[in-house]
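S.K.: These are the structures, in structure tokens.
Readers should treat all values here as calculations from the given coordinates under stated rules, not as data from a laboratory. The shown structure was predicted, so the numbers you read here are calculated from the model rather than taken from an experiment. Cβ atoms are built from the backbone, for glycine too; each structure is taken alone.
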Structure P
Amino acid sequence: MNMFIFRHLLIILFIGLCIFQMGCDNSGTKDTEEHSILFTNVTAIDAKFGERNNINILVTNNKIAKVSMEQINSPSNCITIDGTGKYLIPGLWDAHVHLTFTPGLEESMFPLFIANGITSIRDTGGLIGLVLPWKDKAKQEPNSSPNVFIAGPLLDGLPNVYDGSPGRPEISIGLESPKEAEETVVMLKNKGVDLIKSYEMLTPEEFIAILNRSKEQGLFVTGHVPLSMDVIEASDAGLRSMEHLRNLEMACSKDFDSLLNERRKMLLAGKDSLGGKLRSYIHRSQRLHAINSFDEERTNKVLARLAENDTWQIPTTALLTGGINRLYEDDTWQKTFQYLPKKVKSIWINKANNSKQKKSSELSLVHGEWGLQMIAKLKSANVKILAGTDTPISYLTPGFSLHKELEMLVKGGLKPIEAIESATILPAKYFDLEETMGTIEPSKLADLVLLDANPLSNIKNTTKIIAVVRNGTYYNREALNNLLQLSSEKD
């Protein structure tokens, strides 16, 4: 037998042994009908109940059965975890990922997420024929996959940005009319998407058509505010959420109206250009001026309208501050590359090293600082924030990137418990799943992360993972390490 295959089989067997104990009592017997996990004397932390010390928590099958200050008798077929000095939080979400953006990385995404305590993800852009199989796999193998919610392809105008040209993977559909926009929404609904994502090159008429038909189909729309529209206009029309704070800076300028008129002229003049180049040209032309002409009164009006309309934000703060933080130069961050498949790892290291030779542009630095400052403003305006990363774009290693995002949200002004909220109960509420996910209480899905230090003292402690429970399946540290190793040994 090939030694490489043999080694993989041994790792898979070891992971199986690590999680098999979940269904066994102390004698090693296995009950095929019911299994339990009992956490004793643990500190439970979630956004609903805050910090609860010396709690006992019983998981039965894939649900939380009991949460009590009192002793819970250990049932048969139960493993008991001494939680003294440990901290238990709900399973985490990454609310902005692209499962199929990087060829060769797809099969490693799920192991990387689970190993980092990410038990739910929202895929925000990929061709439906490529992302749908991963949603199906997650349903078929829930114990080893995160919950997966998909938007399918970006719905863009023409010229579209992600059209398959160099540097722009084909993950979008370029729409030619409002009628085609409506038909595409229905098609995607029938294929099984959970939401729709709109993009920047849409006309106002196409954008409105997408929103209206999506509402009829029971879907909501997230996305980038079209360059042809103002943020307030898009929010008033029913946009459910915005990604990356994209084009919010233009709306917060004292010159927001003249900038909008200029964008419309540039879109018309560039209608025969490549979508990606045209979008970048418009951003370069307006973004720095918009930030430098920031207007507090206008900003307050915009954010108040976002809060009133319940237009949520997924700021992808770690991505926005990429020019400031330059993670690819950080030796500690580059260590996360070791868990990537070999070919992807090699490409990332080469690109990261080449990027070290380039200085961050003034625009990227100013935009990053603006994005970081907007976190506190969003919080003050009561605009809801979800934690998402845009992984695997910009060297943001799947799974690991969510913890960096939490760190940056706290740096931007959220309290640690608010950052945890943005990655647990709020994404559940976003999908109307708060009755089944996102907190530690009876009847909730058993997606949990056991930590070795208090994340309320330091949000970086979310990285100190001892164990993960996914859909009632217990992964100890050895099993998580071997998930990482399996990911790294893929071709």
Structure Q
Amino acid sequence: MKDNGNPEDLEPQQGSGDAVFSVPLAHSGAPARLVTLFGSLTQSRQVVVRYVFDLGDPDYRIIERRIDGPLASITPLMPAATWYERELHDQYGVNLTGHPDLRPLLFHENWSEEIHPMLKTPSEIPWVERDYPFLKVQGQGVCEVAVGPVHAGIIEPGHFRFSVMGDLVLHLELRHFYTHKGTEKLFEGSTADSGVIIAESVSGDNCFAHAVAYCQAVENAGAVSAPLRAAAIRLIGLELERLIAHIGDVGFLANDVGFVVAHALASSIKESLLRASARCFGTRYWRGVACPGGVRIDLDAKQGAMLSEAVARAAREFATLAHVILETPSVQSRFETAGVLYENFAEDLAVVGPVARASGVDLDVRRDHPYGRYRDLQLEVPTIHYGDVLARARIRIQEAAVSARLICETLGALPPGPTRLAVPFDGQRQGHSAVESPRGELFYWVEIEDGRLRRCHVKSPSFQNWPAMPLAVAGNIIADFPLINKSFNLSYSGCDR
């Protein structure tokens, strides 16, 4: 994806001292979809805010604004901006006027409000005592149920504050970022080559999608494209990661309604693919495979045939298992109508990935903003409009079949040639890229100066989708929350990053 080179400046609104703008329109005439917004610093340490929109073109529209005063919030116009603007306030101290909720997002109650790490690296963090004001739902019979941040098992930390009347959930509020690692700060000063290691660490089960998105952004900055063979191997890895994720997700959904045998079988199928990956590439989760300019590991004809056979077998077994799961009456009764996310809510919050497609939002980066080998494909993108747990399960099952077909077809027609080329890092360069990860649109933006990163922004699909999950929980019984939450299958680490 080519950086547009001349990002548009925002038009100040007449009669206002704040920097505001009119949301651009997509080709359909509707407001463009917000992909992400983030801050960075110029050489003179002035804050720049970049807005990334999807207008329906093959590339994204990037609009930037240098901030020298208050900035008017776009959240009242675009609810999808709410967390991004809260993050901007936390990280850069930007004064956002008109934002309905500027409570701290990333930094918890022990952090001082005066510390903004992306402006200046703090030498020490003084411990302070503050309260986080959760929304209070009042009324006779209303109770609060607090879940987390410490959970049973090995689940990552996240806090869920339920307001319930009996078993009915009236409201759910999230409090995340217990695993905030300052990843975007960690990128600063890293070499463009070594940054891929940090990208792979953002979300462990989607590490290859992060690696490819980062590498493509660096390649975009260097005005080069990975060789055809490398692009094909990347497609195989991306689709294998998606196939493994979807099989695991459907198995866990079965487990959440007590169908433990189905969960065990799904886990076995998933494990067979991880082992096949290890045999062919020396890694179960494709860490260390992607690099700027291509891939580090090639495969021969024998390995390709072995992987193709493993994928085809897994796809057949999963299709049979999925049919059994979906046709089991007790599963249907729990999945159907549970956790409905309506299409208008999904659009307002710019939800992405399988969750969006299960709510009728026809969106897929591989087709809409094609990259690498996907530019040569006619991609099937299934959508369902019901928006419930059953729809999210069906979307994953259908997408798994598409992924298996893409892997086998690509393995059967791997182009010859090199798997890596050199990427120029001299001077000052900027680039961006997006890939369709198993959870949805994953966007990277990089700024490189003489081979080192000055800025790397990561838009995670989980960061995008978490605010929508409480809307799907409200109106359900609290006992269905684990099932609904699992049907979204969002990453705490990927969100908190």
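S.K.: For structures P, Q, which has the highest computed value of mean count of other Cβ atoms within 10 Å over residues 152-159?
M.R.: Result for mean count of other Cβ atoms within 10 Å over residues 152-159 over P, Q: largest is P.
S.K.: Ranked by FRET efficiency 1/(1 + (r/R0)^6) of positions 448 and 480 (r between Cβ atoms, R0 = 35 Å, to 0.05), which of P, Q sits at the highest value? Could the numbers behind the result be given before it?
M.R.: Details: P: 1.00; Q: 0.15.
Top value of FRET efficiency 1/(1 + (r/R0)^6) of positions 448 and 480 (r between Cβ atoms, R0 = 35 Å, to 0.05) goes to structure P.
S.K.: Rank structures P, Q by distance in nm of label points 7 Å out along Cα→Cβ at positions 176 and 344 and report only the one at the top, that is, the highest. Can you show the working numbers first?
M.R.: Working: P: 3.6; Q: 2.5.
Largest value of distance in nm of label points 7 Å out along Cα→Cβ at positions 176 and 344: P.
S.K.: Name the one structure among P, Q that mean count of other Cβ atoms within 10 Å over residues 360-367 of 19.9 was derived from.
M.R.: Computed on structure Q.
S.K.: A further question on this structure: Match the computed value 20.0 of mean count of other Cβ atoms within 10 Å over residues 88-95 to one of the structures P, Q, and report its label.
M.R.: Of the structures listed, the value fits Q.
S.K.: Given a value of 2.5 for distance in nm of label points 7 Å out along Cα→Cβ at positions 96 and 416, point me to the structure among P, Q it was derived from.
M.R.: On the way: P: 2.5; Q: 5.4.
The structure behind it is P.
S.K.: For structures P, Q, which has the highest computed value of FRET efficiency 1/(1 + (r/R0)^6) of positions 80 and 296 (r between Cβ atoms, R0 = 41 Å, to 0.05)?
M.R.: Going through P, Q one by one, FRET efficiency 1/(1 + (r/R0)^6) of positions 80 and 296 (r between Cβ atoms, R0 = 41 Å, to 0.05) is largest in Q.
S.K.: Mean count of other Cβ atoms within 10 Å over residues 144-151 computed as 13.9: which structure among P, Q? Walk me through the numbers before you get to the answer.
M.R.: Numbers: P: 23.0; Q: 13.9.
Attributed to the structure labelled Q.
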